[in-house]
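Each value in this text was obtained by applying a stated rule to the coordinates, not by laboratory testing. Predicted model, so just to flag it, every value in this text is computed and none were measured. Cβ atoms are built from the backbone, for glycine too; each structure is taken alone.
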Structure P
Amino acid sequence: MSGTYDFDLFVIGGGSAGVRTARIAATHGARVGIAEGRFWGGTCVNVGCVPKKLMVNAAEYGTWAEDAAAFGWSFGERRHDWMTLVRARDEEVGRIAAVYARMLNAAGAKTYEGRARFLGPHEIEVETPDGAQRVTAARIVIAVGGHPTRPSIPGAALGMISDDLFTLQEMPRRVLMVGAGYIGLEFGNLLHGLGAEVTVAYRQSLPLRGFDHELREAIAETLTQNGLTLLPNETPAEITERGGTKVVRFLSGKVVEADAVILATGRAPNTRGMNLEAAGLTAREGHPIPVDDDHATNVPHIYALGDVTDRVNLTPFATATGHALADTLFGNRPRKVSYENVPKAVFTTPPMSSVGLTEEEAAVRGPADIYTARFTPLRHTITKRAGRRALMKLVVEAGTGRLLGAHMLGEDSPEIMQGMAVAVVNGLTKAQLDATIGIHPTVAEEFVTLRTATRRVGDAAKAA
């Protein structure tokens with residue numbers, strides 16, 4: 001059947017999920033086309049993970065320079081040049097984006113620069129610089145990602161969205177961050193580390209909804225100790241401008257003034273203008289596309305991956321699902337990627353990371369033993385810097401001893417959690433951790449030296 005079409009597979013979207021799907025399918029011998037209407041590499045490479053992490057690194061150098069004095073080092077006047085960082089960041093982002101395009105071409109996929117929309121279940125039109133081009137494909141993957149949104153309040157247009165941070169030519173000195181998810185905390189932290197006064201306002205009592213409650217409490221304490229101002233239980237009502245200053249009024253009546261207001265209150269799929277109904281898709285434009293366990297939509301030969309499905313909005317997961325789909329469709333290797341035990345990290349200062357069940361989730365399932373440790377890492381016993389205490393936590397199934405979850409707030413926690421994820425994903429037990437010799441002196445060794453449970457949870461849930 002595929003011989004009657006221009007392509008065996010056409011991918012709409014050149015981000016993490018789309019590029020991996022197209023590249024692997026092409027290496028399996030499929031005739032592949034892929035269209036990208038903005039920039040190769042998608043959000044992660046261009047206005048997300050990569051440039052953000054580089055800016056986090058930049059902010060960390062300032063605190064390290066300050067800390068060095070405690071160890072006997074002395075330097076001259078400490079100052080930061082915003083545009084030096086901007087140029088270095090943008091150069092690296094451009095390099096990585098170009099690599100994505102080269103990988104596709106090397107694999108044999110045909111690339112199209114332009115926004116794509118459906119003309120029918122198997123037909124697509126791509127608006128390229130050379131004019132509209134129509135193609136047909138036996139199978140189609142939608143991997144167009146998402147975009148930041150603004151709340152529906154008066155004056156919302158006066159606020160910035162996360163993408164805008166990467167076009168700033170000058171760093172604002174007073175920043176109000178509205179929202180305390182990944183984006184709000186990461187961007188707020190890095191701007192504070194570069195010298196801005198940062199206030200973070202959010203609707204709930206604690207930041208980072210969905211993470212382990214104990215870690216959420218710890219990160220709120222840490223942020224405050226680091227010098228950020230937190231405004232929990234606050235919802236913005238309107239934004240106005242007075243003499244170049246942004247003025248935000250909250251529903252509570254509180255008023256905050258800032259040089260820049262960054263709205264990190266949500267994201268939405270990039271499906272507007274795709275003419276989904278022409279393909280027979282029931283998904284509404286601008287909304288997530290529902291998929292089954294095989295990532296197929298209601299039209300069996302059309303699939304959706306990544307943030308456009310609004311399930312697990314993490315780059316490595318999008319990449320993994322794209323690879324699995326290509327192997328399944330064209331590699332004679334049918335497989336799926338599990339939605340359970342997906343590791344994640346929040347690159348605050350210090351960062352937070354997690355894999356598996358939270359204490360609250362485990363308690364609902366049945367009895368679980370909780371192991372925790374809270375301490376000051378060796379380096380900061382010398383620096384005396386506040387806001388650097390580590391929290392390490394294991395969630396263990398009572399009876400079997402199986403590791404259900406691992407959580408950490410502290411320096412290098414994402415690097416440490418990558419290894420702990422192997423243990424949790426593969427069902428290792430607490431006894432197997434105990435049998436592992438720690439590397440001393442490190443923070444990571446605490447995960448294999450936790451011996452006494454702090455508490456047991458979930459007995460009542462099991463009895464019920």
Structure Q
Amino acid sequence: MSSALLHSLLDDAGQTSGPDWLKQVRVEARTRLLERGLPAARNEAWKYTPLRALESRRLRRVAAASQPVAVDPALYTLAGVASPRLVFVDGTLRPDLSDVSSVHGLAIESLGTALERDAQSLRASLGRSFDADAQVFARLNSALPSDGAVIRVAAGVKVEPLLHLVMLGSAGAADAYWQLRNVIELGEGSALRLIEHHAGGQGCSHLGNVVNQYSLHAGARLDLLQLQAAPDSVRLIRRSDAVLDADAHLEMRCVEAGAQWMRHDLAVALQGDRARLVSRGVFVLNGRQHADTRIDVSHQARDTACDLVWRGVADQRARGVFHGAITVCAGADGADALLSNKNLLLSDQAEIDTQPVLEIHADEVKAAHGATVGQLDEKALFYLRSRGIDESAARSLLTLAFCRIAFDSITNEALHGQLDALLLERLPRAESAADTAQVTG
């Protein structure tokens with residue numbers, strides 16, 4: 001049975017514009033949503049993150065305001081990161097906050113503009129069907145018209161500036177919904193560094209639904225930082241889909257440190273020979289936060305590789321969920337797959353569920369996975385206390401060191417420092433730990 005949530009959003013969709021094939025995609029997605037509804041709690045994909053809290057809500061899409069709301073620059077700026085910057089607020093592009101400087105070989109435009117200019121070039125991305133139960137919100141994203149960013153790097157171009165893509169929610173009306181659809185395409189032999197930044201004003205209680213689609217052609221390289229620092233009142237659902245051709249390299253770092261209720265599905269298809277994925281991630285939760293991270297990596301060609309290292313921290317009554325699945329398909333000989341997930345519980349009431357999965361259908365592969373849930377090393381804690389650091393600060397420092405694996409490879413010192421500060425704010429006794437970090441650093 002379809003829920004009040006789906007009916008309220010789909011009934012509010014109104015007339016849609018665009019080419020016939022896009023209208024058909026929306027109609028088909030809408031039909032499947034109303035037929036299937038939201039998955040039940042017994043559904044394996046939603047076993048640890050039931051949708052009961054959303055089913056009865058009647059949300060309305062955020063309408064573009066005639067007078068854009070004021071936004072604190074601290075929400076959409078990062079230390080050590082300048083232009084180009086593209087800012088969306090409540091699912092709408094804000095040119096007044098953006099700074100899209102001209103960069104050779106880099107094309108940036110809104111999704112609406114790209115559809116008007118050359119809709120056919122987006123058919124492969126926007127025409128995708130999301131049929132699995134785990135993809136229900138991607139299906140909702142497809143059913144409704146939306147804005148977003150279209151970012152393309154020309155073949156052979158190595159883009160030097162760090163591109164900053166910001167997605168914010170404002171402190172507007174409650175029970176509001178917004179969504180974005182971003183398409184990022186790297187041509188053969190090209191390279192791009194990108195930050196996806198999720199934030200919002202305090203008091204924002206929206207439901208945000210973001211779908212990012214990355215296409216890396218042969219020999220392309222994407223260095224990606226996904227920073228999720230939305231306020232704790234927000235519910236945020238994201239899907240990141242990446243397809244890598246031969247010799248393409250995706251290196252991604254994920255920091256999940258915000259939102260009251262967060263779901264992130266990351267799906268990577270290594271479909272070209274020697275394609276490689278390196279993923280480092282961490283979620284840091286406290287209060288009653290709930291974070292569900294699901295990774296699905298598919299090795300579809302020869303000599304592909306993935307190296308996944310994720311960490312999780314939960315304090316107070318927070319709950320974290322991590323599902324990491326690696327599939328080595330038939331014919332993907334020479335695949336090299338590694339998955340490691342380690343987690344810390346800082347409270348007796350906190351909970352982390354972890355589920356690593358390996359499925360191998362090929363010969364001559366290397367594959368390993370492991371997962372742990374534990375507490376801080378008492379010997380390391382004793383050592384820091386013997387150096388005159390109080391227990392709360394010592395715990396924060398050890399926890400921060402545990403989390404840093406997600407972004408230790410970042411060479412931008414100012415950005416690295418801001419990520420440190422962000423995580424320290426979410427750890428017990430952040431003030432004492434921050435002071436000690438400055439003294440000992």
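Given a value of 46, 39, 34 for Cα extents along the principal axes in Å, for residues 56-271 alone, point me to the structure among P, Q it was derived from. Working shown, then result.
Values: P: 61, 47, 42; Q: 46, 39, 34.
Matching structure: Q.
When helix-only ellipticity at 222 nm (-39500 (n - 2.57) for each DSSP H run of 4 or more, over all residues; to 500) is calculated, the result is -6500; to which of the structures P, Q does this value belong? Spell out each step's value before the answer.
Numbers: P: -9500; Q: -6500.
Corresponding structure: Q.
With Kirkwood radius over Cα pairs in Å as the yardstick, tell me which of P, Q scores highest.
On the way: P: 24.2; Q: 22.5.
Result for Kirkwood radius over Cα pairs in Å over P, Q: largest is P.
If distance in nm of label points 7 Å out along Cα→Cβ at positions 176 and 312 is computed to be 3.2, which of P, Q is the source? Working shown, then result.
Working: P: 3.7; Q: 3.2.
Only structure Q yields this read-out.
Rank structures P, Q by mean count of other Cβ atoms within 10 Å over residues 352-359 and report only the one at the top, that is, the highest.
On the way: P: 24.4; Q: 16.4.
Result for mean count of other Cβ atoms within 10 Å over residues 352-359 over P, Q: largest is P.
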*Using relative contact order in percent (Cα under 8 Å, 6 or more apart), single out the structure from P, Q with the greatest value.*
P
*Which structure, out of P, Q, was FRET efficiency 1/(1 + (r/R0)^6) of positions 192 and 232 (r between Cβ atoms, R0 = 30 Å, to 0.05) calculated from, if the result is 0.45?*
Q
